[in-house]
Structure I
């Protein structure tokens, strides 16, 4: 290993093993903010790697968000940028926190922040936001050598939770989120290479999977070290979803949101958009 790779790997280990280590004496501040049973949700995350949050968006917001996605995909004049990802056959909204007012509020959903804080035993930070419109395509159509989030994998971001929200209904006939319960335990140290984080279907043939089907507006939080995938299906309906990434400090990306949009948020919620306070965290690793 050359010096450059050694320094990079050493930095990863310091972040994952020291700087983001759960604090023994940490006292959660947000657990009383949420009306849901945060403790039960955290226990589900610890045991299974995921927990259902319930419905987080009303129908009126879902209709407006769907119309806004339609408009930006059609490239109507807008400050919202999109990118077509040919390899994976989906459209990504590059700056989704500009798309609709409710999407920024959802980033600081009280229950999700309380769960993240209790799970990490540290202040959670919003590190990234991803909104996708996924086209119907089978894995076979993507090609035998295809490697992406549609393959079984673990994320390579250390300790991290995601909140995924379906923006359209997802049934058993649609492209759904799928995971292997319990496969996250002890797996928070980032892998050395991208391919180390991917799995072939045959490697998981004897493992029990959880297939998440749900209505538009429903949310789930999951530890991204659980083995998971976007399960692609031919003939599925187009699927919209938004995913919020939370970490105790590593893998932070620059967030893009309207100026002044955080002013109306409570101070504890605004802290989620802040910097964790150590220099090592400022350059994200993929």
Structure II
């Protein structure tokens, strides 16, 4: 039997019951920061046998602005799994409303599901690539990773870093909230095309950074040139993993973004984390020879969908 839970406190209790509490995306407080209370409505689907206790749950929410249903936390978090038994998925699927999308699920979990339930293969056709680095593999020194580049590529990479360092950048690591600086830099670079020209997206980012600062999981790098803040990265430290969530630099300075990312990775090395995730998308991550793995998005009905007004 599948029932729907819409009460926020009851949904939180269900989350705490089923969350494996291993990764950042398993944490209620962080995922609630991605939750827009004005536009997202709880619609958790709960599986139980008869009068028995719940034995599976999908934390679905109704995104009223996009006329779709999605996992709590939306499209930003990647590499997620569903907290259910594979054999129960068909029953959950029957209860998914039309325009349900589950973004960027972990490949090995989806592979296991489709072996058990191959009839849903068309619904899992959308793929993106998640990128990450494993600092132990290069002895916690990113320059050892750079040594694996081709001679020509390595020479150009190091030349670019030397060139931007001639501007005498000053680095500041902290746990400071620099959401406004990030938004300012992105909007300066991209204007009306910026994701953060949208006040809704800007509010989400501020909620997330507020939560990371509150919980002591925020690592912030500021790069100043001539006394002016020209670049910022804000990363999540959760357990023995780091996630490079947000980074922006002034595009007037060539290779400043490259320096920002190198120094963020070096901080992950100093913290001796097992993994630093650079999440999905953007070809430069492949060019830096990061490790990669597919993430799979499920859609009901199968995508692509026509746009629908909220």
Structure III
């Protein structure tokens, strides 16, 4: 989805935290532990301690797999595939603190160098992720998120016009929190809520390379033009509320109807939406888009 800006991730300011409890530092530490442990997780060893919540759930969509829902134990295999991890380089770790002060939206990119046992050759792989970290009684933990690869818009649109885009794997067996599902449906039908549109920090990461907007006003206008009344969430939505009760997130498969010349076509997106409570209503604070590979 073209958003028309020139960087993949953006630093956002976070409210001051007590000394020794900096959410950004805690999130960075968590992600470093997580990425370093992915290779071991392929071998079905125990999960790293102090990284995940017990029910952490992820979606993964890249050029080789589409997993709608995955536990933490299966994340390494889904992201790296059958090859071994030779090295990795983590970059652009950014944390956006939710209004509750106890939930962080963490976005990052990682470059993997992989080695396959059969060929013995090394090859590169780039992934990106947006995850939710929550503060628990035992410290910060990753509660889930969306892993994907940036996909160029041209091949995606061409495949969609031909009708060859793959169907997406379901992200849930049943709908999650009803209030979050309603907020998602309203976002698709009516547009960005007023509080979100006025928000100075609202990050939207597009499905293509180097696509981002960083404020509510910058996101609300293109969303209304390209998505409102043209997109529909299909299947069940995984909608979860953070322990605070005032921050929540939803992962959904969303079908976007488009036209180009005389062609009408549909593109399947997997989208992660993050909301904060504004009074009694859910208000958008972050969104990350992903699409499956045309060749998957």
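Only the coordinates and a few stated rules stand behind these numbers; no lab work does. Bear in mind the structure is a predicted one, so any value in this text is a computation, not a measurement. Cβ atoms are built from the backbone, for glycine too; each structure is taken alone.
Structure values in brief
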{"item": "FRET efficiency 1/(1 + (r/R0)^6) of positions 64 and 104 (r between Cβ atoms, R0 = 25 Å, to 0.05) - highest-scoring structure of I, II, III", "result": "I"}
{"item": "Entry that produces 28 once relative contact order in percent (Cα under 8 Å, 6 or more apart) is calculated, selected from I, II, III", "result": "I"}
